[in-house]
Structure P
Amino acid sequence: MKFLHSYIVILLILLCAAKASASHIFGGDLLYQYVGNDRYRVVLTIYGDCSGQNFPTLKGASPSIILQNNRQAFAFLSLKAEDSGVEVTPVCVQDSANTACKKITNPIPGITRYIYADTVTVPFPSSDWVFAFSGVMGNNSMAGRTNAIGNINIDPTLGSTMYLEAHLNNLNGPNNSPLYTTIPTPFYCVNLAQEYNQGAVDPDKDSLNFLLTPALESSVQTVTYIPPYSATEPIATAAGSFSFNNINGQMSFTPNIAQISVVVNKVEEYKNGVLVGSSMREMTFIVLNTCDNSPPVGKIDSNVDGGLTAPGNIVNVCQGTKHIAFTISPKDANGDNITVDTSGGVFGGALTITGNGTKSPKISFSWDPDANQPLGAYTFFLKYKDNGCPLSSDQTIAYTVRVIRPFSISYEVLAPTQCAHNAYVRIIVKDGVSPKVLEVNKNDRVLKSYSDSLEKNDTTYIIADSFMKGNYHLVAFSPYFKCISDFYMTIADSGVYPFPPFFKDKEVCLNDSVVSILFNVDTTVFHINWYDNEAGKLATAPTYATNTTKVYTWQISQTHLVCESDKVPYHVNVHELPTIDILAESRKVCIGDKIFLLASGGVSYTWLPADKIYSDDRVNFYTRVLEPTTYKVVGTSEYGCVDTASITYSDIENCCTFSYPNAFTPNGDGKNDRFHPLLYGNSLEYSLTVYNRWGQEVFHTTDPNDSWDGNNNGKPCEMGVYYYRLKSKCYTGHEETSAGDVTLIR
């Protein structure tokens, strides 16, 4: 560990000393290959800018690689140059002498490739091995990005150092990085549609996933992109023209300005769904405004045998398809001759080409996969090159056949109908391809249709919706997939009925007749279920007795269709009878006396005989005793239980005598404040009038209970003598007529 620590210090010193002068790298990639006995050959490829200040240092460089596990250094490699540098500037033969690698005045940008390699032992299995290139070139120089790059911030003094790393998971055996079959420094012409693919081929036939990731300056530091550039949109393009396919790494775009831009691609390798490795490739796209050569383009023709095309030159086929065939007809907008390179071959299929090197070559692809062909993406690459100048456009385009499991459809009821509403259902559509379309059919017509988007990247599609009970035919398909899957879904009534029965408890009285418990319910729709207090189901409605006060308790529920509600308690309450008392005593009365009828012990009362009962306000009842009579009251409790009481008035006196006070003192002392004739008895007719000495009326009433207060129209009358006249008739038949005077004293 002391040696490793010292080595890291040396690397940091070199980094600080050399970074300011390094500006000669267009890109690079870091790969590894297994060579046996736990040893890996580590290969670093650097693409140098021939016009860069430190470009000459690349020839004698010995780049440093650190082998790490869990970010701890385990070994250091000093890579050796495997060649003296090969120019890879993508220009036509006529202009090969005009690049910056050979010409000083007004050159075309020039690129030279250097390959460095060495082997290292990976001492034990782990999921976290990292081969890291921190930019140290080993000859007092760093892998500094060229200052011509315009989509990231490059410090004019310190520059920007390229960092690359490759990951290895060897828990389940060795692994190899994919091989790149195209250079990472393509040249393009402004305002012309372009394609780029790095042509990654994996020797282990692992499944590959492609990503655009940020350029790195260390294991933890990314470069800063100049807005609006970003890692996923690293070049300036016409609006809507940029796309990247993570299945085969194909990049499509139309650059709209001259530029030199960093583009970083990461390739992940999966074996049986497990990530076993990854590698980075830093690329520099050079877009010139001094050329107008349109690159050749080759798209899959529309007629595909055995599958359907999807965007990005992808053919989707169902697992088990026995024969796949399609053709590609490359085109060149300038009418140049097109040379097609098929040297990469294909996975078990066959490529044939006619008219190669002409304006209209044609490529035929044919594949008869095994019946048990594993699922996955199978990609081959074709390189198209025209004879344009100064740029002889050289494009690599990926073509992918995806062997895909047909759609599978399942469902689960999240919330049952409860026999009252729709069921809430989750439908799961797996496998197949996106956009997934699901049609729900009922009675031979499309009831509902759902679709996810192409960007879902073939993830499981989940739909949650409500459905009434019934039978449904589900059909899953995609415009980019030939297989159609169907499934039959049945939504049946189930669950707990959400509305328990609601009936008032039965209130009965002691010694009432027993009446069967009946509910007002539509028995064709609902059924009432009875349970005892231990939840034991009763065959019929229970019975009760009224010979003693008691509370009977059961549980009831209701069943609608096949759903039963929750249970709720139901009671029969046997109540005591009320004790009714009349709040009066039998006594001697005058004929015509007004007797108020009051009782206690109940909440409502009925008085009899009804023809002798009166009420002014329908609340307070009274009678007038004209003859011997027995009055009966029927009192009812709050539960409807009744009791009776009675009172008799038989001692009736014929009362009818009058007396006349001769003075009164209306001074408010509560004594002799008012004047009226005193009647012992009850009057049928009554008229009392009071006059002053001038014969003016100051008071009049027809109510024998009314009296004069000594006022006239609200004003006090003077002291003195006043005159009255009375005319009355009693219930006895006696008629009283009288006149006299009374003195008002103040």
Structure Q
Amino acid sequence: MIKKVLYFITAIILAIIGKLLLQGDYIPFLQWWVTIAIIGVIFLPLTTLIFGSFHDKGYLFSKTIGIGITGYIMWFLSSVHVMKFTEVSCIISVVISLLFNIIILLLKKKYKANNTQDNDSARTIIKDGTLNAMITEELVFFGVFLLFTYIRGFKPEAYGTEKFMDYGFMTSMMRSEYMPPQDFWFSGTKINYYYVGQYLATFLTKLSFVKVSYGYNLMLMMVGAFAFVLSYSLAYNVMLQFIKDQGKKIKLIPWLSGIIAGAGVCIAGNMHYPTYQWFEPAVRKFFGMEASTEKYWFPDATRFIGYHPETADKTIHEFPAYSFVLGDLHAHVINILFVLTVLGILFAWLSTRKAILETKTSILKEVFHPAIFLLAFFIGLYHTTNYWDFPIYFVVSGGVILFSNLVVYNFKGKAFGVTGLQGIFVFIFSEIICLPFTLNFDQISTNICLVVAHTPLNQMIILWGLPVITVLCFLSFLIANFAKKRREIQQAEHIKQRLAFFQFFETLSTSDLFIIVLGLCAIGLILIPEVVYVEDIYSGDYKRANTMFKLTYQAFIMFGISFGYIFLRLICFGKSLRQRAYAGIGLILFTLSLFYVQNAVNSWYGNIFDREGYKGLDAAAFMENEMPDDKLGTDWLNENITGTPVVLEANGDSYTDYQRISVITGLPTVLGWHTHEWLWKSDVTLLDERAADIQQIYSSTDEAEVRDLLDKYQVSYIYVGKLEEEKYEVINHDLLKSLGEVVFISPATAEKEYETYIVQIKY
């Protein structure tokens, strides 16, 4: 009764705080949160089937599993032109998911009627504290989501860096009836990029009935909240499983383990921040050296190799905390939802393997296990959201499954056979899942090359020394403990001859095995860019930048989970003072890296304790101050145009203000950001041709030529504004206006040196 009262009071307090913080943005926030909560409840039957060993039955993972499956159903039906991508269709996809989960629930009840063990019944869930865990996690999720959303409100604009691209994906898909959407920066063609992550953001936007300008920021901050709570849940259950294996009951340690993992994935920076914010100034002061006059700038932690000092090997090594602060809704950021879900599924599956040792299970049941199906689904989804994660987590999953099978099948050949069959199934099923995407997609990067430059050792140590040493020390301590135990036990001759390697893995607990595989895979991802890189359009000094970026980003996530387990595993259960001392030192250094986010938030968002700096959640509101004439023009287009007619605007370089019309409206234009379209289309001559044609349309005096070009690209509207005036020195305004009807003129045009107007073309 006391817990129920505390839950109720906490919920009321959070609700009041939310209203005070978000004010007018609170209703869209609640709509989004309620939508996610409903999806999570709907998918509990499927989730409890997989996560039955978790203390919360995988409650938090039910939300991300639900987002993935319901969104996929809508995307698939739209891709095969069965249903249009509308709000009603999104609701229908949820109803389909509900029916699917009801079937699972009925099948589970039928099975339990013939089975005396009923570990998933509602009565058992309430009795064993699972319901309390679910309520607690929901309150934590709400609180973290609320906090992150409030911070985002101090800089909500989808403006700067690559936000134009991400927001443009969403606005264009809001107008799209079917998938794949039209390339809004290359009219007349389908988008040739991994867009399904932004599609899912658009799907949730439609499903929750919020404006797309709010959906952008709510999706980003929801991912940030999930990065914390999913990591928390996973590490909590990994530690809880270890404690159970030891026959102990310690409630505080799993909780602390979860907090460390959540912080490690979502909040921590790398050791670049402590090194250059504190350690280097301290060394300079100690030796009487001149202090640096430069203040720490948080992006430096992601642009260190090749920049400090300057070299011809410039790389990228970002991590989630930087992504959430910066605010770009990129594919690799959105996919954090599903990356953590796959890691959760892997450990949930691994936790059931002990039962295999006691019962005979057919190979078919091993291959077609529900968890394997779910793994295959998400790995297939990676093809469409962030392709780099497909090979990464195919290998990670394979590593966990292989070592588990080796233990289960006593290191015999059957283990490799079963693993091979599971791997083949995962690969084939994942290819089927992504088939509607791959049929409409041209591969961007395929060539793998040897690197010509390597990371200096000192930089490698600063960036990756702490996690790599932590994992290797943990592995060495486990090996040392095993060697000591092995010497102490009198063994028969035939046992002595058996490989110690096999014996070592047999003695590992489920939790130790999972973390070791995770940690070693992360180390592998750090080392791969030191050997090979994937060739793309980024050449010269940036050859291996994208490869290092995508691989080490996932390594950072895996290391964050590992921290949550290893530090407390050694401090609380270490066999020697040396083990506990190493873990304690590592934990202190890790704690220092958490202060990175405080520096980053202050630098990017300003003083978040000053409520007057709060701007709201509208990602497009920046237009009113930055581009007031274009704001009026895009408002007119959004209010008066349906469908996806082509609106011509001046094309420009990437990361500039050009393409603001197509981004804000979602209406396609003839040519967009140059570098991005070069990457997507892989043919710069196509871009050059369109760029020349656009210039001719704006500046030519030959009406027949202009009309031919407009007809070539099926242009319905021509937009003329400040950027068009700046790009094309001479614009033939009289000719452009004579091509049709001038449907919009900015009221402020007469007061400025340039005109802002829209012409509707008449053919």
Structure R
Amino acid sequence: MYRYIFMSWVLLLACTNIPQEYSANRDVLTYSNTIEILDSDTRADIVAKAAHVVPTDNQYSALKNEFIAFVHFGPNTFTRMEWGTGMEDPQVFDLQHLDTDQWCEAMQAAGMKMVIITAKHHDGFVLWQSRYTQHGIMSSPFKEGKGDILKELSASCQKYGIKLGIYLSPADLYQIEQPEGLYGNLSPYTDRKIPRQVSGRPFKNTKTFTFRVDDYNEYFLNQLFELLTEYGSISEVWFDGAHPKRKGGQKYNYLAWKRLIKALAPEAVVFGKQDIRWCGNESGRTRETEWNVIAYAANPDTMNYFQDLTADSLGHRKQLYQARYLHYQPAETNTSIREGWFYRDEVDQKVRNADDVFDMYERSVGGNSIFLLNIPPNRQGVFSDEDVAVLGEVGRRISATYDNNLLSKLDDGALELQDNQVIVSLMKPSKVNRFVIQEDISRRGERIEEHALDAWIDDQWKEIANATNVGYKRILRFEPVYTDQFRLRIIKSRLEPSILHLSAHYYPVRPPLLSIRRSSSGKVVIEPSQHIFGWKPHGENAADNLNRGYEVRYTLDGSTPDDNSSIYAKPFLFSGGMVRALAFYDGQKGGISKEELGMIKSGWTIMDAIGAEQDHPRSNALDEDPATYWLGHITGLSALTIDFGQVMDVRGMAYTPFNHPTVGMVSRGEILVSRDRKQWEVVDNFRFGNIRNDPSTRKHIFKLPIRSRYVRIQPTEIEGSHDEFSVAEVDFYKTLTFEE
């Protein structure tokens, strides 16, 4: 009877971790997007200032988008490259059909609120009818050069209620490679009028601006003007920090770009600079603690360069104490639904299933960031059926789970949390495994540093989840509990916390997403993916699937597993090829996982590899463990020579780098073969674009099959300014069903 008195909110006094000593500076603190740290500030002053950093209206709107789309489309779609060269003939963009309505319909079904399209990628090819270049869609076969993808997408976005963003690559390989290219041409800085008028192509928008810039920055500003004035409202401008190639010491005038954007698209956020930042990877990984109040060494409003924001921690107290400025800057967790940013192949290019994408949604949106998922259109100008099906299923799961709040109704903003505990009741006893917390960040900033959630079970409180910060949104995930009350405890905070929203939800337990790998003994191991909540990997010892409540079935012939496929009971030997697997649980069928496994490395040896042998021996490159690696030296570009022990027929290879900021990665190289290890012949070469930002396993199919006992991998280019490069694993394949 007593506990039902607390069917609404109960506030208990017990907060002991709020800083108590401040200088007089605290009395005059105001809420701001950026706050300077003074030499006279104590640590307590700095914490108080951090609690007063808030998002701008534009940033808050961007956070509320939550789930947004990326679209990579261009010549790479047709050449099957991740990064183009800038030398592609525009005729390769042989687009015969385009259906941007289909894109937006699929995005709407997923619950996405905005799409960002690669209006110009690093190759310099433009997807709109620009006045300032002929390297683009105007020189392609699409609609006899009259097509405009930006125009069609803008119309579809308005039709389906999707916001539009543009990706305009600062890097431009076409302008670098052409003899008359503007990038790095050492032109003088002079006053330039933007936009530069072009005969026969007047602008409806009559605004003009004057900037003191060089040729390339003028070119870039002119194109920005086109995009921001002729395609409707623009909600985000996305600047990539990647540099496939540099020339002439070219500098980007970000401050001029920002001034133009703020004038022409005042409601847009800018990615890569002051408004929105990169999460630090391209694989969908999320930090355990993602603070959006972060430390800056200089004033972000006047910086003309990117600050490195890829560390494991950006806003913990130890970083704040070293800062000169505290700034609110949300992260975008960006990754692709397909293996790679551009479409390559319908069958052989891996596609994330709904389990994986929904997991990333919960971790990113529920971890104080924005989820940016790339869906690359295929060569028919549409999203592929498999991608559309995944988006639809993810949208259904999001809606079914989070549209249904099981708590007693409370209006957002009506909460006045005065201390560190709050109890909330459900409308009726229910099964719950998700709990959502949101702070009032637009008015009170990010304050909660540590919290825990208890459920009332068997007439007592039981802790069921805990986490660090909250910020815009925290989704707590836990094993299902049956209860009618929850207690949220704030363990540590920066000043008094302010809760905007709480909700409880249930997501039905599904079969786990599986991972497929080869163990150090050469056996195939199939287990639940480590990053999917609720199922723990069971390793090579083959835990009993039935005891875990699910069953795994697999195939080795490329077919889709079904009820009649082989049951996985323990790791098994397999000479190499495609493994497909899925889990069955409680009458449900999980998503299909697939992995192309290389040949078993038994009897292989590495020869002639000079590197850091003591700490990172050459054998690490063949030990089936991506956590160990060999280090090669850039000096002389150490080669990796492999003796198969016998003559082998080989169709392709794979390279797995070790991801560490102080170690380089192989981005280009040659494949050589020899009969006697004395005379070597180059038989192929490879290129792995964007490997620094996407340090995943890269695969390459040879132009012709190789028959040899000795094969050498000779790096010719290393990505990353380091003296050494890493080789975590090397694989070779008898057959391959993919293209790099």
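Read the figures in this text as sums done on the coordinates, not as results from a lab. In this text, all values refer to a predicted model and were calculated from it rather than measured experimentally. Cβ atoms are built from the backbone, for glycine too; each structure is taken alone.
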query: Hey, distance in nm of label points 7 Å out along Cα→Cβ at positions 316 and 628 derived from one of P, Q, R reads 10.9; which structure?
result: P
- request: Determine which structure produced the value -20500 for helix-only ellipticity at 222 nm (-39500 (n - 2.57) for each DSSP H run of 4 or more, over all residues; to 500), calculated from the coordinates; the candidates are P, Q, R.
  value: Q
statement: Highest-scoring structure on distance in nm of label points 7 Å out along Cα→Cβ at positions 212 and 452 (candidates P, Q, R) is R
statement: For relative contact order in percent (Cα under 8 Å, 6 or more apart), structure among P, Q, R ranking highest is Q
query: For which of P, Q, R does distance in nm of label points 7 Å out along Cα→Cβ at positions 132 and 724, calculated from the coordinates, equal 4.4?
result: R
